[in-house]
Structure 1
Amino acid sequence: MSYKTILVHVDESTRASERIKIASAIAMTENAHLIGTAMTGASRYLVQTMMLADTNPNLRTHLDLLRARAERGLDDFENCVRRLGLPSFEKRLVDDEAGAGVCLQARYADLVVIGQNDPGEVSPVVMPDFPQYVVLNSGRPVLLVPYAGRFDNIGNHVLIAWDASMAATRAVSGAIPLLRRAQVVEVVVFNPQLQPQAHGAMPGSDLALYLARHGIKIEVSQQQTDLEIGDALLSQAADMDIDLIIMGGYGHARFREILLGSATRAVLETMTVPVLMSH
């Protein structure tokens with residue numbers, strides 16, 4: 001298994017270059033094709049209606065401004081990947097809201113790279129629930145890059161949050177190309193006695209055997225904690241000098257009302273290292 005197509009969300013935010021750099025590094029290592037996609041923020045249904053009617057000059061002017069903004073982000077993307085020497089890439093401008101646009105294109109990618117929501121940088125294109133929406137609706141592993149910090153190398157020292165759930169299973173499976181290149185892979189199982197039917201007599205041992213067949217060695221630890229799992233996970237990552245967390249993303253959405261699990265919400269809000277999530 002390897003990543004052959006990687007999709008990265010592009011915009012004019014101050015952190016766009018960081019996630020482009022990370023996505024490019026993974027694409028280079030995996031010999032993958034990188035797609036930089038920028039959304040105008042205009043609903044594709046509105047744009048289709050405008051194309052049919054074409055009677056509102058104010059809407060047309062506004063759409064042109066949104067497209068120009070997206071094009072500037074794509075120009076920055078192209079300049080960045082050319083400097084890095086990435087041989088296979090393309091850029092896409094899409095008339096759509098960011099979440100819906102990324103999720104639709106994610107169907108044809110192996111990995112999606114997006115940014116954590118920055119509460120200090122309001123975007124006219126990206127809604128505040130963008131990261132969680134993509135995690136829950138893309139159907140792909142999503143690599144989230146924090147809005148603060150530099151990450152020159154990720155995936156050397158990896159922490160897997162394992163609870164034997166379907167979401168965690170999808171996250172681990174989707175991260176196998178990264179895990180194969182890791183120097184150290186740590187697995188933490190919090191409070192395994194609460195789910196004995198899922199973990200068996202030796203929590204984490206089945207995961208160790210599964211990953212060993214992929215050539216990946218892991219170290220498993222079982223920990224008791226009274227903390228919220230998200231807080232315990234982030235604390236563990238800081239103590240172990242982790243540069244990538246892999247975990248399931250839990251929640252459900254009705255229209256744009258998203259209800260997240262507590263651990264997922266805590267990590268999305270306060271992550272300090274990149275996190276790969278799958279739902």
Structure 2
Amino acid sequence: MKKYLFILSVLLISFSCWHETKVGSKRTAPIRQKPKTTVTYHFEKTKDWLAATTDSAQIKIALALNRTDKKNIVKMDSIMVASDMTGDIAYYLPFPLQLPSLSEVPKIIFFSYATQTFGAYEYGELVRTGPTNMGRKSDQTPTGLFFTNWKAEKTTSTFNDEWDLRWNFNIANKLGVGWHQYELPGYPASHSCLRLQESDAKYLYNWADQWVLKDEQNVLVKGTPVIVFGHYDFGAPKPWYQVVRNPKALDITAAAIQKQTTPFWAVIISQQRNRERYEAKP
């Protein structure tokens with residue numbers, strides 16, 4: 001009996017290794033260094049804070065907290081910073097580190113309209129998070145389930161041929177919506193696309209899967225699932241400033257993500273199995 005149990009265990013382990021190899025090996029999650037102390041938030045004069053801060057990791061956190069980039073942060077009179085900026089960026093943004101309900105999903109990306117942040121997960125582990133500036137009031141980003149389609153390292157905006165978009169990855173082909181690098185003024189300002197800092201746009205560009213086309217009119221295999229959710233109150237103060245009063249005010253719980261994912265679960269799993277079958281072919 002023990003012999004048979006041992007053989008069964010070997011087979012199960014072999015199947016698990018085969019499954020990860022065929023679908024795509026799980027990447028090592030980034031080291032998540034916790035802040036040394038309890039984190040609170042406050043405002044500083046931008047010019048003074050930048051003059052006193054040379055640590056690139058702390059500057060990166062400040063950019064994320066204010067949903068902006070290096071070009072635009074200097075235009076702000078004051079910025080929100082953390083009392084302790086010694087931790088990994090994931091500890092200062094709202095997405096949870098683990099999503100147990102998605103432990104079987106190789107890759108998925110979430111964009112939160114309300115918090116203007118994104119979270120990319122591998123098998124339920126957060127592997128990348130950062131700020132985004134989504135669609136402005138007159139050109140709001142559509143919400144719901146999408147899949148990554150085609151990508152281009154550099155392309156031209158359909159709104160203005162003078163706008164060069166770097167690391168562009170389309171998620172809604174007919175609507176022309178996707179993520180790409182472009183300046184982040186610190187509020188929803190795009191023409192419905194998902195603006196990102198260049199490092200984040202490049203990471204997701206290389207990380208997410210493209211679609212596979214059967215022919216010019218038909219998709220054989222869809223790309224990485226992307227869920228855009230939530231609403232932005234354009235008439236209210238920037239919502240991330242709420243953490244000055246309550247550091248947990250914007251936290252997105254695993255249960256909240258599961259609620260957003262549940263209506264699309266059957267489609268996500270169906271497309272995942274379709275990709276597995278495609279990649280398993282010799």
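Any read-out appearing in this document is the output of simple, stated calculations on the displayed coordinates, not a laboratory observation. Keep in mind it's a predicted model, so treat the numbers as computed, not measured. Cβ atoms are built from the backbone, for glycine too; each structure is taken alone.
Brief remarks on what is shown
- Answer label among 1, 2 for the case where helix-only ellipticity at 222 nm (-39500 (n - 2.57) for each DSSP H run of 4 or more, over all residues; to 500), calculated from the coordinates, equals -8500: 2
- Highest-scoring label, criterion being Kirkwood radius over Cα pairs in Å, among 1, 2: 2
- Computed 1.00 for FRET efficiency 1/(1 + (r/R0)^6) of positions 108 and 124 (r between Cβ atoms, R0 = 30 Å, to 0.05) - originating structure among 1, 2: 2
- Per Kirkwood radius over Cα pairs in Å, for residues 116-235 alone, the highest-valued of structures 1, 2: 1
- Taking distance in nm of label points 7 Å out along Cα→Cβ at positions 36 and 268 as the measure, the highest value among 1, 2 is held by 2.
- Structure with the greatest value (metric distance in nm of label points 7 Å out along Cα→Cβ at positions 68 and 212, set 1, 2): 1
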